[in-house]
Structure 1
Amino acid sequence: MTDQQQPTMKTLFISDLHLNPSQPELIRLATDFLAHHHDADALYILGDLFNTWLGDDLIEAAYEPFINALRQLNQSDVHIYLMVGNRDFMLGERFAEMVGAELLPDPTLVEFGRHRILLMHGDSLCIDDVQYQRYRKVVRNGFLQWCFLHLPLSWRQSISDKIKARSREQKTFKSAMIMDVNPTEVASVMQQHGVQVLIHGHTHRPAIHSVADTNPEKYRIVLGDWHDSPSYLCVDDDQFQLVDSRLPDEQTDLDLSSL
């Protein structure tokens with residue numbers, strides 16, 4: 001875990017774009033989003049930016065407009081921070097350097113003014129899905145990742161396709177509760193790091209939750225996945241606004257000025 005000290009200015013958080021060459025409209029949506037937010041102080045990407053990532057040496061041509069938009073954002077003095085997810089965990093320093101981003105570990109602690117905030121992708125909080133947690137431990141092994149990156153592209157693609165197919169089959173038999181975060185684990189992680197706010201993605205269930213039985217009150221903010229419109233969190237001083245077309249207006253704002 002690392003500490004990041006940031007000024008209390010406009011900061012954006014996104015997650016779970018799942019960019020894919022087969023969905024050019026989604027790549028255009030993400031590219032346009034970046035082009036319209038050069039006024040931000042920082043952008044945090046909390047995992048699953050890409051639906052699949054087979055290595056920094058194999059970048060699809062379809063991603064070039066988006067990658068160029070990231071570079072331009074960085075050149076506009078917007079700090080870009082990148083965390084990997086369960087889909088793009090093979091993203092590495094080479095890609096981060098190419099777009100001018102800083103690669104963050106999961107979890108990462110940040111401070112905005114008086115508030116300590118924990119950033120995670122969110123998959124490690126889904127501890128009730130024991131099968132997935134075993135898989136996660138294996139694929140995050142540094143030696144196995146090194147071996148994978150030295151395989152021919154066709155082999156990497158074949159392995160990735162088989163893993164995704166198996167994942168789709170398993171999800172059919174898993175309950176929604178098992179694939180969501182475990183509330184006890186959430187409270188434990190927040191207590192361990194001494195934070196008031198946890199921000200994560202992964203579950204594709206955008207919301208602002210009050211963490212039960214905490215004093216002072218603590219909050220969990222879940223970033224949404226992207227479809228036909230952007231889903232993002234904007235933090236400006238003590239004001240948190242979760243922008244997602246699926247949410248009613250009364251569930252999108254959080255004011256921490258009293259904490």
Structure 2
Amino acid sequence: MTVNEQTYGAGWAADYDMIFPDGPGVDATVDALVAYAAKSGAAEPVALELGVGTGRVAIPLAKRGIRVHGIDLEPTMLEVLRAKPAAVEVTDRLTVAVGDMTDVETFLTPGAPTKYDLVYTVFTTISALPDGAAQKRCVQAASQVLAERGRFVLEVALPRLDSFDGAGRRSRHVGKFGDSPTMETARLHLVDQVIESEIVMFSPDGRVRVQPIHHRFLWPAELDLMAEAAGMRRVSLTPGWKPGSFTPSTPLYVAEYVLV
């Protein structure tokens with residue numbers, strides 16, 4: 001399995017929903033995913049989320065009538081998901097299992113579908129993989145379980161390279177989560193397309209929490225080549241979950257692929 005224990009593991013699970021809460025952005029994501037699933041023409045579309053986490057997107061997607069199977073490397077994340085009352089309400093349409101998004105064999109858990117009308121990753125989950133080789137394996141694995149008219153959809157963050165100084169360093173305030181002011185320190189490794197950072201949260205009681213993050217950014221053209229090698233082609237590219245124009249400050253893109 002492709003594991004990054006330092007930057008993604010049980011330590012994230014307890015506070016993940018506080019740091020990344022539900023909101024209008026989730027609604028826009030779910031609306032778009034429902035539309036992508038419908039493009040397959042399936043009467044009852046089945047979706048696979050790679051890196052389902054605590055179910056921030058999978059749960060509301062299941063509420064919209066899509067059958068969702070989610071995989072994640074971190075069992076603690078799945079425990080948080082299963083304990084949510086909203087997840088209990090959709091157990092007939094939502095299943096989850098421990099799995100590696102780079103290894104198709106781990107997608108095939110007992111009772112899970114073998115083909116999907118929609119395979120998706122959100123919140124730039126693919127960038128949590130350690131390197132380009134792992135990302136390529138992820139794209140290949142997705143193609144192997146995609147139904148004939150299915151869609152593979154990825155939400156991927158674009159890096160702000162101009163936010164780093166000449167030495168490839170960045171320090172900034174990134175917001176307040178709950179009662180905790182939060183800073184980020186980051187290093188850019190340009191050739192490897194990697195940003196290594198720490199999210200530092202300062203609690204009112206004096207506690208300080210440091211969460212490392214590994215981000216291997218992925219340009220659209222590079223993702224297109226990975227998809228082509230996996231027997232897919234891109235059919236759309238948007239600056240987010242709604243149509244629009246790309247600008248120098250566009251924070252992310254959503255790419256849609258189909259089998260050739």
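One of 1, 2 was used to compute relative contact order in percent (Cα under 8 Å, 6 or more apart), and the answer was 17. Which one was it? Computing relative contact order in percent (Cα under 8 Å, 6 or more apart) on every structure in 1, 2 gives 17 only for 2.
In this comparison of 1, 2, the computed figure 2.0 for distance in nm of label points 7 Å out along Cα→Cβ at positions 107 and 155 is attributed to 2. When mean count of other Cβ atoms within 10 Å over residues 59-66 is computed across structures 1, 2, the figure 20.8 traces back to 2. Which structure, out of 1, 2, was helix-only ellipticity at 222 nm (-39500 (n - 2.57) for each DSSP H run of 4 or more, over all residues; to 500) calculated from, if the result is -9500? Source structure: 1.
No value in this document is a laboratory result; all are computed from the given coordinates. Quick caveat, the model's predicted, so the values are computed rather than measured. Cβ atoms are built from the backbone, for glycine too; each structure is taken alone.
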